[in-house]
Structure P
Amino acid sequence: MRAGPAMIRPLSILAFGVGALILLVVAVLYVARGLQLRDPLRLSFAIIALGFAVALAYETAAITTGVDPTISAIVADEFARHPGVYLAIFLPLMLLAGGLSAHFTLRAPRPEGWLVVTGALVAYLGGAGLVARLGLGP
């Protein structure tokens, strides 16, 4: 089942819009908890989540209104032009992000760290499978 062009736009709007809302809620929760505990790390995570929420909100608005270029188009064009350079930057960043996530998760005082790592892996593979199944990729 491949999504036709008529389905890709609404699915993209839905995915980016829901993602933006989720990240906005996460940012608000991190701010509230960070202020309560006076924890600069939580406040830093709130800023990061808010930044990603703004990016996804822009992408949602750009796709909805037809504004060009979208973030997705910029990234796709750059990757097509310079795949080696893009991968040389992107892969180490993803490796670092994954390593830090595993480090902080597994350093938690609870033994459920494996569950979070497994959940992240399932979400990653599930997302990739969904994109492939619906034909949203290249």
Structure Q
Amino acid sequence: MPFSYKVDPENQLITIMGSGYASMEERYECIHRIMKDQSIDGKYSILINVCQVSNGPTPDNMLSIVSLVERLQSKFGGRVAIVNTQIGHVTITNLIALSAHCGADSVRAFLCENDALEWLCTSTPLPSLLY
């Protein structure tokens, strides 16, 4: 399974990790699992790390991924940070973040996970992640 996630209730953070080849069906399945997870209650920020995903989305799939990001942000209410360092995929990640219509400054792309966590902390304090 190319996507996994972990929930950090203390910091109200959902971290999604991707690796290997990722089909759209696998992206949908991961988001579906998260949306149905009964252990996630309240406002959560979301960190999506796709640095290890070997394939980028096709132009046809970009709008579907934007929709998935919007669904996550709408349900959990926190900011969404997408981390990607793959050459050729960074621009696509930026376009996805810019295309998500979730409100001002609620979705952003990053090259570094630490920078993403710092940005997520500016809206929702994540004290144990910064020390």
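FYI, it's all coordinate maths here, none of it is from the lab. Quantities reported herein were computed from a predicted structural model and do not represent experimental measurements. Cβ atoms are built from the backbone, for glycine too; each structure is taken alone.
Work out which structure the value -12500 belongs to, where helix-only ellipticity at 222 nm (-39500 (n - 2.57) for each DSSP H run of 4 or more, over all residues; to 500) was derived from one of P, Q. Display every interim value, and only then the final one.
Details: P: -29500; Q: -12500.
This figure was derived from Q.
Comparing mean count of other Cβ atoms within 10 Å over residues 41-48 across structures P, Q, the highest figure comes from Q. Have a look at P, Q and say which one yields 1.21 for Cα Rg over 2.2 N^0.38 Å, as calculated. Clearly, the read-out refers to P.
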